Every structure is written in structure tokens, then in C-alpha cells.
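K.L.:
Next up, some structures in C-alpha cells.
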Structure 1
Amino acid sequence: MKTLQEKIRAFPSRPGVYWMKDAKGGVLYVGKAKNLRDRLRSYFRKEEKSRHQVDFLMRRTAAVDYRVCNTEPEALLLENNLIKKYQPRYNIHLKDDKSYASLKLNIRHPFPGLFVTRNIVKDGSVYFGPYVAAGPLRQTLDLLTKHFQLRTCSDHEFANRSRPCLEYAIGRCGAPCVGKISQEAYARQIAQARLFLEGREKELIHLLKERMRKASGQEAYEEAARLRNLIFAIKETTESQKAAVFAKKIEDPLEDKLLSNLQERLQLALKPAVIECVDISNFQGKEAVGALVCFAQGRPWKNRYRRFKIRMEERPNDYAMMRHVLARRFQRALNAPTPEEKQKWELPDLLLVDGGKGQLAIAQRILADLGLHSLAAAAIAKANKGEASDKIYIPNRKNPVGLRPGSKELLYLMRSRDEAHRFALAYHRQLRGKKALSKF
């Protein structure tokens, strides 16, 4: 019987996704590779197995399966989908030591600094994380520096400054290095920041509301407004980060059933936990815009809404405009230069376009051209006169999917389409209004 190493030697040297399984067939880890054979053989090298996480994983791996992909973007999409599907525990545990970042607060210093780090050591500091995605990490860091004015400079830089840096000038640091804030006042800022980092945002918001009411009663309206803005920023950051955690199972059984039903009726490989819907708005081809809205686990995810101005040399038509918007949206995802940009343009589980079979064909062609063959697409068309309800089209099917009129599944897709229409129309009217004003 061939050993696991011997089997891996026969794997292709092509891009793809692999998943490791235990003796019972459970998926332990999902990964992607530019070269499947080389990547999997690397797990057996001495230097790689010296990492205790890798050795721990390999001792539990009984088999490895793989799927070849045509392109790296396709492998990235498939890896993402399989992780959502199987939720393998070692996708986090294996990478914690070198892939995921944490926030470090060096509380042993009189004026603690806040830093991003990938190495957790026993140095007396407090660590928060790890953050699996870069987006929530940067969001949190931005909130804490902007509103609590915590320093992010190194201890060496702190000790050798003679005047405030640019961070102080733009209001993102209290400049404790040159005595612009007392140790007592800075300690209060640290205490509030820790409440947020420890997930005690309700306690923090209650504290800030009390301070806001006190400031308002003393007619310190500028301070009250600052505290109000801080409360809003905390709520917004907390909500957006909650929406971003898709690795966890949906807790609401009704939502779970709705998504499962959609998966079955639309013949999807995965539950459509994240749906993006695209709509076009224009007036006789003028001030044409595209809008993209996102729904996550049944709710609008407004941080992922996007708007596009459509500028085309030829007179645009609906198909050309849809092609233009979809190409821009997915090229942004594939060409993202940084992890933050990649997170910002993360791919959905289902792309829903407003229109019929023609718009669906456009979407399929764009996805195929960009190597995103695995990304699911569907179209929603408004009911014609005499028809009972809107129609849903999916690839490789002539007739619309028979979703019952008034069903939660159909209403959810209609709600996504209507929100995209509202968002596109609002942007179109905004541009028309600006153009009209510019004539005076």
C-alpha cells in the first residue's frame, strides 16, 4: 500500500486546492497552491515539520485530496468556498504563528503603545487577536488611534523625540513623548481602548454616554459632539466586524433554512451566505451609473456597497453597461495590490444581476474571461403583465426557477434587487443634480 508521501509524488504540478483528511474522512485543513505537488511535499521537509503546528497536523492526516484549477484566482475562490463549507479547525490553528496578526499593548511602559505584531511573546504585554482578516485589524487600529490617540511609535522613537510627530499634527496621537498629555489622562484613554479590545463595547458606550450627557449639561458642546462621534464609530466598527465573520455557522435557524433552500433551488455548490446584486441606472444613456449592494447572512452589509460611474465612448446599452461594471468590480478583486484591498473586494458566494437571461449571459462571460468559473451567478427579472411574480434565471436552464410567489426565498432576492435599484437610482439622481447645478 502506497504511503501518503508516495501518493503526493504523483500529484500534478499545477495550481489547485488541496484538503487534508483524518482517518474518519473529516476535513482538517484546506489550502491552495501554485504547484500542488511541490506545496504538499514541503509538509514533509525537516524544516517545515519542525514547526509544531505542522507536525501536529501531519500526524493526524490520513489522506489528501485535491482539485486542479485553471488559474490562481480560481484556486483562491475554491479555497475560500471549501473553508466556508467544511470549516476546518486547523485553518486557523496552523497559521496563527506566521500568517495572522494581533494587536500588542505594551502595558509595562508608562505610556503604552499599540502595535501590530505577528509574534506573541511573554514580555508582559497584552495581546488582542489574532485577526484572521486584515480589514478588521486596520479598522480597529484606525478607531483607536483616531479617537483615543494612542501612540504607535516604537519605544526607542518615543524616548528620543524632542518635538511632536505628524501623527500628533493630524490628531491621531496625544504626543505623550513630549508631555502634551499627562500620564493620568493617557491611562484613561488606555483603559477605554482596552474595554473595546476586550469586547466590552456596551460597557464602553455606557461610559461614553454618561460623559456626553455631563459635557452637554455643562454646555461643553464641542466635547459632547466628539463623544457622540466616538460612540457612533464604535458601533459602526463593531457591526461591520460582526458582519465580516462568515466562518462561524449561522445561528438563526430561519436564516439557515432560507439559505439552504436557496442553495438547493438555485443549484449552488455552497449556501449563498454573501450575495452581491448589481443594477444599472441612466436616463437615455446619460449620467449612467452602476451600483453594487451586498447582503450577508440575510442582512444588508453596507460597508460592501460600491458605486461606479460609467464612461463609455460609444452610446451605452444595458448589456454594455452591465459588462463594464462587472469587469471593473472583479478586476479590482483580482488585481488588489494589498491584503486590505483584497479584503475590500472579497468575492461573494452568489452574484445576482438585475435583468433576464441576457444579463446573466453577460455575467457568465465576464466571470469566465477572468478565470472565475466557480463563482455562482443568477439573474432576477421583474414580472411581466399577467405574471404572478418575478423570475429567477440560473445558468444552463432555459426556464426560470420555480420559486413560489411570496416565498421567503424569492422575497429575499427581490429585496436585494430592490436595494441595488434604490442605491443606483440615488447615485444617478445625485450626478444629474450636480450637472444641473453646474449650468448656473
Structure 2
Amino acid sequence: MDLSLDIRTLLSALTVASSCLAVAMVFFSFTQKTYDGFRDWTKGTVLLALGYMLFMLRGVIPDLLSVLGANLTFTAGATYLVVGTRRFLGLTPQRHLLWFVPTLSLIWLGFFYWVHPSPSWRGLVVALACLLMGAYAAGLLLLHSPERRRLLYMGTGLMLALLGLSGLARAVILMVIAPEHKLLASNWALAGYFMAALIAQLFWTVGFLLMNSERLRNDLNQSRSQLAALVENQRKILDFLPDPTWVVDSQGRVSHWNQAMERLTGVPAARVLGKGDYEHALPLYGERRPCLIDLMLKHDPEWEGRYQNLEHRGNTLATSEFFMSELGEAGLYVAASATCLLDDQGQVSGAIETLRDVSEAKRNQQEREKLIDELTAALAKVQTLKGLIPICSHCKSIRRDEGYWEQLETFFSEHAEVEFSHGICPDCLEKYYREFKNSPSKLDHPEG
């Protein structure tokens, strides 16, 4: 049995598995809602897969890429996992680690590659860096894990720590038993490391996906609760409105029917909620027909023409008054207005209509009009004297249009609301009734 082939096969399997996990993380990050830190986790997973790929190509590509490139991508990948974990937990990212740790590792790797070549020490440097980053990320997950999801966070953290521990164990064992070992040489320590790395990466990648999905589910539940509370508040607001108001969805089904509407129509909300096919029109018109609220959803010139004084006010249909015989004991005059409801994308999600009882105002208007008509008729009966009036210069009789003469008193009594009483002025008394001059008290006063 060729153990060298087995090690290469195991490394190939680890590379393929790590690459598949990296692709899954990339796909998830671009197709699903993710939170702060998930993209850093994705970058770390991709870098680890790239490191395994460079290891697998040992002997095919230049050693500089296979040795320094692979080890550097491992330390950078582990650092991205730490930064992503801090961001996901809502902590400061500490992005300086992204250049500090790889730079420090590169210095030591370069020393043990050019100055003092030693595969064992290079492995130890990378193992220590990965152990520190893995243990740091694991500690963060343990300290800041939610109480209800502590097992998930702890398990993911332990898998991160396992990668660092297995890498350190491999480096120490190889330094003891095979200081100058080759990467693909037959070695149980190396095989054990590859197996542990495969298991650890599989579990922590699944852990990252589950952690993100769990937070997404929590946010969705919270959003549903907030939406339910918002809908309930809107229902209470609509119920509080003094004017009869109801709401339909985009399919014309009643979603709200406030208390004022119940009082106006005598129909409880339970009888109409969720129903379409113009169910809301039955208590208003006695038949299934479009109301203003329906005309907002579907334009219909024929039905719009049946409303008197219908006005288009932007996105609102309104009518000042119309008579609804089905309401009240003898019908009511109401004013109505309706408008569309839009969702976040600007699409019509429903409509709302409000009615207002204007019967009292209509009665007051009718009474005013009646009073005006009565006053107009009364004024028409009042005859006003105007123009040239022919009058006798001697007896003061007035000639009528018909040609005969009429006493002044009679003429004015017919053409004005006046009556005459008779008396004698002092001059006429002296001229015509001189014998009564000494007793003026009876003649100077008008007749009773």
C-alpha cells in the first residue's frame, strides 16, 4: 500500500471539501441576508481552501508559492475568522490584526525559509498563529454566546480551537520524530492533522451558516411581532376615528371595518372582514356594486358617472354629498373620500374610504334655501311706487293708468302698506271752519 498516495489523497480530499465549503459560504453571502462579519468568515474560509490547494500543488508550482504562500494564506484566513467573529458579535473589528498577524508570520516564515531553513519551525510558526487566532475566536464565541443558542456558539468555537490545537500538535510531533519531514511524506501525525482539519472546518462552516440563519430567524420573528403590533395599532387608530372608515386589500377584501362603520351600518366587523365581491356595499346600497374604494382599485367610468359632484383630487376620489337610502331610518346624506394604499415598492396594496354624515348640514341648507324662497316671495309682493304720478293740482286726485281718477288716500293704500287718518290743519280751519276756531281741541287731533 502506497502511504504517500494515501497522504496526497487525503490532502486532495481536504482541499476539495474545503473548496466546496468556501463556495457554499460565497454563494450564501451573495444570495441570502447576512450580518456583519459573515463576509469576513467567507474570506477566511476561501483563504484556508486556497492554502490547502497550494499545499496540494507542492512539486507542481514553485516552492515559494507552495511554502510561503500556503502558510501565509493560513494565517491570514485564521485572522479573518477572528475579525469576522468580533463583527458578528457586535464588537470592534480590530482590523489591524489583518495586517499585523500575517506580517509577523511572514517575517518568521521568511527567516526559517531563507536564513535558517526548517520545515518544522515553519510549521510551528503557522500552528501558533492559527492556534492563537482560533482560541481567540473560540473565546469570543463562548463569552458572548446567546443563552438560548449557547451550544451552537460553543460548538463552533471549539471547532475553531480544534484546528489550532491539531496544527500545533502536528508541528510539535513532527519536530520530535521527523524534524526534516516532507509535506506529503507518509506520517500518521500529518494524516491525523488532515482528518482533524477536515472535521473542524466542516463543523465550523456549518456553525457559521446556522448562526447567521438563527439570527435571521430571530430578526424575522421580531419583524413579524413588530408588524403585528403595527397592524394592531393601525386597527386601534381606525377604530378610534369618529368617521366611518373601512379598508380593503388589493383584491377588494375587507381588512378593516371600524366601530363608527358598525354604528352607521349596523353590521359588525366580523361579518365583512376577509370578504370580497363587494360585500361591503351591501349594507350601504343594498346591492353588490363598486364603491369609491373599489373605483380606486379599478377605474370604471360608468360607475363614476353615477356619483354626483365626484372630484379627482390627486390620488383621491371624493364626493361632497349623495343620498344613501339604506342608511338610517329614512336615508342619510353622506360625503365620501377614498384613496389608494401603497407598499414600500410603490405598488397598490389596497384602498381606504371614509364616510361622513352630512344629513344635518343638508337639512340646514334646505331650511336656509326655503327661508330664502319665502323671503323672495314676500319681497315680490311688496309693490314699490316709482316713476311719474299724475295728480290734480286742485283736489289732489291721482289719475290711474286705466284713465280714471282716484283719491290720493285710496291710491296709496293700494300701492303701499299705509293707512290714512284725517284731521284739519290751522289754515284750513281758518278758511273753512271759522266757527269752530275757538274749540280746536276736538278738531286738531286725528279721528279715532
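Coordinate-derived values only; no laboratory data. Quantities reported herein were computed from a predicted structural model and do not represent experimental measurements. Cβ atoms are built from the backbone, for glycine too; each structure is taken alone.
K.L.:
For which of 1, 2 does log10 I(q)/I(0) by the Debye sum over Cα atoms at q = 0.08, 0.11, 0.14 Å⁻¹, calculated from the coordinates, equal -0.62, -1.07, -1.32?
P.N.:
It must be structure 1, since only it matches.
K.L.:
Using Rg and Dmax of the Cα atoms in Å, for residues 139-266 alone as the calculated read-out, with 19.9, 67 as its value, let me know the right label among 1, 2.
P.N.:
Of the options listed, only 1 reproduces it.
K.L.:
When FRET efficiency 1/(1 + (r/R0)^6) of positions 219 and 427 (r between Cβ atoms, R0 = 41 Å, to 0.05) is computed for each of 1, 2, which one produces 0.55?
P.N.:
1
K.L.:
If we compute volume of the Cα convex hull per residue in Å³, for residues 147-202 alone for structures 1, 2, which one ends up with the highest value?
P.N.:
1
K.L.:
Assuming -14500 is helix-only ellipticity at 222 nm (-39500 (n - 2.57) for each DSSP H run of 4 or more, over all residues; to 500) as calculated from a single structure, say which of 1, 2 it is.
P.N.:
1
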